[in-house]
Structure P
Amino acid sequence: MKVSEILSTSTKAFPSLEIVPPLRGLTKEELLESIAPFMEFKPKYINVTSHRDEYEFREEANGTFSRHLVRNRISETTVCAAIMSRYDIDVVPHLICGGSTKEEIESKLDNLEFLGINNILALRGDCMTGEKRFTATPGGYRYASELVEGIRSYQGSAGYRRSRKLEKDSPVSLEMADDRYFCIGVGAYPEKHFEAPNIETDIANLKRKVDAGADYIITQMFFDNKIYYDFVEKCREAGITVPIIPGLKPLSTVRQIGTLPEAFSLDIPLELTEAMKDAGEDRKAAYQIGTEWCTMQCKDLIAHGVPAVHFYTMGKSENIVKILQECF
């Protein structure tokens, strides 16, 4: 089922999950067992992140250096297929601009359609290691809004079949091809993307993605619900009407109060920061504080009528399971 259909037919808030494709060496069974604890709560779908291929330079025997492709993770499409082989749940692979040409992205869409996957989260993607600003792949998409347009115009096997009929003088027009095969989600930043000069510009960019054909929005993690509520209000004022799903991640270590703001350009409330610092070297206490804070956020969001709550699991289940037990 498409996420848009799930959202329109659900009568109460539901959880969704996001996992990271495993590093090479992890087996299919190990992956599926890591997801098993979540299944008790009947999440509506599982998002699977996408990561750009990286390159490394290796010194050759003659003293020169050559560039080599490094693939450290299993592809999101493969992970989605593995999940579908075991669990009766919809999957939402992420599709990113970086690292692929338009033709390569269309090939990925062919693979997803072949597997019966009709949900995608369309993202620009991160910069390559060492880049300060995103550089589009030659022949690829520069912005997520362009990627959304490309996915929305995808005709897939339906378009191919109709084009074949057209070649045989069939009255069926190519324009009749189903250009709505995929339900498309996009990302948003309640505290603005770090590259945007201000929140208003960032929301204008978000509206371009929605106008291009996005069906719903999932936010980056945040730790103060007021930030989310204010963001939704500004989006509505800007004419964005699609569902905006809040994304949450519980803190699990004291170190994260420094690393997460740096990595994701977000704020962590003083109360939570001080509580984590007070935990000091007590890892169990820090873990509990982060879990309780996220539980509080989740309950408040549900009380305010959000359509769903999206959890960034980062491959860990214990704290997310505790939150799901409390909230769902």
Structure Q
Amino acid sequence: MSNAIEKVDCLIIGSGPAGYTAAIYAARAALKPVMYTGMQPGGQLTITTEVENYPGYPKGIQGPEMMEDFKAQAERFGTDIRFGYASKVDFSGTIHKVWIDETTEVHANTVIIATGASAKWLGLHSEERLNGFGVSACAVCDGFFFKGQDVAIVGAGDTAAEEATYLAKLCKKVYMIVRRGEMRASKAMRQRVLNTPNIEVLFDSETKEILGEKSVDGALIYNNKTKQERKLDVTGFFVAIGHQPNTAIFKDWLEMDESGYIKTIPGTSKTKIKGVFAVGDAQDKVYRQAVTAAGSGCMGALDAERYLAEAGIH
């Protein structure tokens, strides 16, 4: 390890809508924020094709292009944006230590954590290949593109049930693929799914392959009980088997729920450690939208600015 130590007032870890919005506000408040983008600059939106539900883009916009807009705005106000990932932290003192790429040591008066979350996937090669071309991990984001079509969704929990009923309002037919003989979802959500006429639940089933060359045109399903294979004629394939927040390096320092989402003081971005703030999908398992992530990024920067002012640092 080199001994390079850098001192900053505001360090932002992560670069999705939450991180970039935090950067815009922090830079405008003259906090001279330094941002490390993580291994996926722009976050989950860079693997999203069309974004139509973010205010201000009446014709919609491609996810990667939108993140370039966010980045340009953050840089315009003086954010120092760098490629690199946080590999270790030490939040034991009033100065918060963060190691980048296991080489650079940053000493920050405030840290805004915007590391986001990653969708869990089935692990199929076809799923990866067709991601953004009919395969999606967000029904709320992408369901609209499959209006009047037949789609499939994999998952058995409350989120999957909620997304299946959401898709049922837009799509002609929704196949819900459940690995076991019953859903894990709450009783109310199970009833809602079973009472929706255009949802067909396929129990004891798993996906063998997603079909299609350039876009999804079917899915091969295997029933573990009957040992039968079946082809579903679908044009959309949604994966709703959960998200994993990218928060592992903070687990010894911050309070988290059982899934690894960072706990913040309700109505704020404050964690239990003074000067450390969490925004976006790293702490939000309920909404997980670009617009709510951006809103919480704004909160993180304002909370950091107030903390520095009260501490007499800035």
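One of P, Q was used to compute FRET efficiency 1/(1 + (r/R0)^6) of positions 244 and 276 (r between Cβ atoms, R0 = 25 Å, to 0.05), and the result was 0.75. Which label is that?
Q
Cα extents along the principal axes in Å was computed and gave 74, 65, 44; which structure, P, Q, did it come from?
It must be structure P, since only it matches.
Taking distance in nm of label points 7 Å out along Cα→Cβ at positions 116 and 180 as the criterion, which structure among P, Q has the greatest value?
Comparing P, Q, the top value of distance in nm of label points 7 Å out along Cα→Cβ at positions 116 and 180 belongs to Q.
Which one of P, Q has helix-only ellipticity at 222 nm (-39500 (n - 2.57) for each DSSP H run of 4 or more, over all residues; to 500), as calculated from the coordinates, equal to -7500?
Computing helix-only ellipticity at 222 nm (-39500 (n - 2.57) for each DSSP H run of 4 or more, over all residues; to 500) on every structure in P, Q gives -7500 only for Q.
On mean count of other Cβ atoms within 10 Å over residues 140-147, which of the structures labelled P, Q is highest? Mind dumping the intermediate values first?
Details: P: 21.0; Q: 18.1.
Comparing P, Q, the top value of mean count of other Cβ atoms within 10 Å over residues 140-147 belongs to P.
Which structure, out of P, Q, was semi-axes √(5λ) of the Cα gyration tensor in Å, for residues 92-267 alone calculated from, if the result is 34, 18, 14?
This figure was derived from P.
Rule-based calculations on the coordinates, nothing more; no lab input. Model, not experiment: these values are computed from the prediction. Cβ atoms are built from the backbone, for glycine too; each structure is taken alone.
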